[in-house]
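Structures follow.
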Structure I
Amino acid sequence: MNTLLVIYRKLYRYFGPQKWWPGDTPFEVAVGAILTQSTNWSNVENAIQNLKNHDLLSPHDMHGLSGKELALLIRPAGYFNVKAQRLQSFLSFLMNDYLGKMENMAGEDAGRLRTKLLRVHGIGPETADSILLYALDKPVFVIDAYTKRILSRHGIMASGRPYDEFQGLFHDSVRRNVSLYNEYHALFVRAGKTFCRRTNPLCGGCPLNDMLSPICSESV
């Protein structure tokens, strides 16, 4: 039995399709992946809407902004000065290496592109993989705190294991498919927010409760 696929099917049956990541263009998705660090999605939506309201949500237009101007526009996302710097680093990377076009970036091999993204200031594994999967349709599984929490509480992998080990678990056990990886990661987020909370988890109603004997009394 492929335990990871059983988990996916149970979550999908319970929650249905998540239609994630929201965004009108690959560039918008990439911007959202950077802005969502250390904040909730509603704040990111407000920041992105600010950029749209000023007709600035494009690589060339945003690249022309000063750090102060960009920080002011993305203020709703929190840590706006730090995130402005990170966005500027990503924009410089996109402009210099791919002529400001996400489609040029999408044409690159996933492994090579991931290595490049991880060299960009402020982009770690989760953000890089979110850009690869959701913006560029690369079959790379995204690992986040919800995924680690759910798997560790169900005895599949200890939460303290490295990011790459969690990712390898999915890459080795679940076929490399963009739609499947997209939906699965989104379902982990939904389950983590709804049931497998960091504190006071709601194990009784969880769709995984009858399967893996979750350790819901522990905060991970």
Structure II
Amino acid sequence: MKALVLSSGGVDSTTCISLAIKQLGIDNVSTVSFFYGQKHNKELVSASAIAEYYNIPHYQMDLANIMQYSDCPLLTKSTRKINHKSYAEQIEENGEGMVETYVPFRNGLMLSAVAALAMSIYPDDEVMLWIGAHADDVAGNAYADCSLEFVDAMNEAIRLGTYGKVKVYAPFAGIYTKSDVVRIGLEAGTPYELTWSCYEGGDEPCGTCGTCIDRAKAFSDNGVEDPALRR
């Protein structure tokens, strides 16, 4: 069994990498990250550094052409500003449903692309596509493409389309919060000092965007300082 882990360079996907290596052995794990037109490359740099840390193969794919029509504020072509409030505050203000930082069907596109990659680089193996979606992602239906229902549907489509050789594995979806993910990752020795989560691309995390706020809470809930802040 091989694993291809979708790596954003952030906390959740990097935890998946450490778990995949623990479960399957380092020789059976590779990572893949995506350029989709985002305003900075910090997450791509982190994803590459994490693969280098583990000395595992790393691939980068380009979805920017598909995303060129989106006005999501995370993307280069958008003139919209990133909302610097927690997801809970955004949902309270705007009601349940899609948040501004939802990138259209991003997880569906990434999983489909990686399924094709898996069939290409591991033609003789069964492959699990690991994705770090967790329960907090779907609170208030903020990110519909992180839900357990979505993961199950994509798994079935990919399984059917790859002759049963490729499947989707989301170990945290619908079960664990981000604080749970950090707890699991700390126990596994995940190199969080190499990760990047902030939506802004400065030299240091902004500390005020939704993902920075969630990240800080996750480490605080576990009684530890975020290792990335000690870099």
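With FRET efficiency 1/(1 + (r/R0)^6) of positions 157 and 189 (r between Cβ atoms, R0 = 35 Å, to 0.05) computed over the structures I, II, the top value is the one for I, the highest of the group. For which of the structures I, II does the calculation of FRET efficiency 1/(1 + (r/R0)^6) of positions 5 and 125 (r between Cβ atoms, R0 = 25 Å, to 0.05) return 0.60? It must be structure I, since only it matches. Comparison across structures I, II (criterion: distance in nm of label points 7 Å out along Cα→Cβ at positions 85 and 165) gives the highest value for II. Which one of I, II has distance in nm of label points 7 Å out along Cα→Cβ at positions 37 and 205, as calculated from the coordinates, equal to 2.7? Going through each structure in turn, the value belongs to II. If FRET efficiency 1/(1 + (r/R0)^6) of positions 21 and 77 (r between Cβ atoms, R0 = 41 Å, to 0.05) comes out at 0.65 when worked out from the coordinates, which of I, II was used? Source structure for this number: II. Could you tell me which structure in I, II was used to calculate semi-axes √(5λ) of the Cα gyration tensor in Å, for residues 53-180 alone as 30, 18, 12? Structure I accounts for this read-out. For which of I, II does percent of Cα pairs over 22 Å apart, for residues 101-172 alone, calculated from the coordinates, equal 25? Derived from I, not from the others.
When you work out percent of Cα pairs over 31 Å apart for each of the structures I, II, which one comes out largest?
Between I, II, the highest calculated value is found for I.
Among candidates I, II, the computation of distance in nm of label points 7 Å out along Cα→Cβ at positions 45 and 109 that gave 4.0 used structure I.
Here Rg and Dmax of the Cα atoms in Å, for residues 13-68 alone was calculated and came to 13.1, 47; which of the structures I, II was it taken from? Don't jump to the answer; show the numbers that get you there.
Details: I: 13.1, 47; II: 12.4, 38.
Considering all the candidates, the number was obtained from I.
Among candidates I, II, the computation of helix-only ellipticity at 222 nm (-39500 (n - 2.57) for each DSSP H run of 4 or more, over all residues; to 500) that gave -17000 used structure I.
Here semi-axes √(5λ) of the Cα gyration tensor in Å, for residues 133-196 alone was derived from just one of the structures I, II, and that gives 25, 16, 9; the source is II.
Taken together, the values in this text are just the output of simple stated rules run on the coordinates, not laboratory data. Just so we're clear, the structure is a prediction, and the values are computed from it rather than from any experiment. Cβ atoms are built from the backbone, for glycine too; each structure is taken alone.
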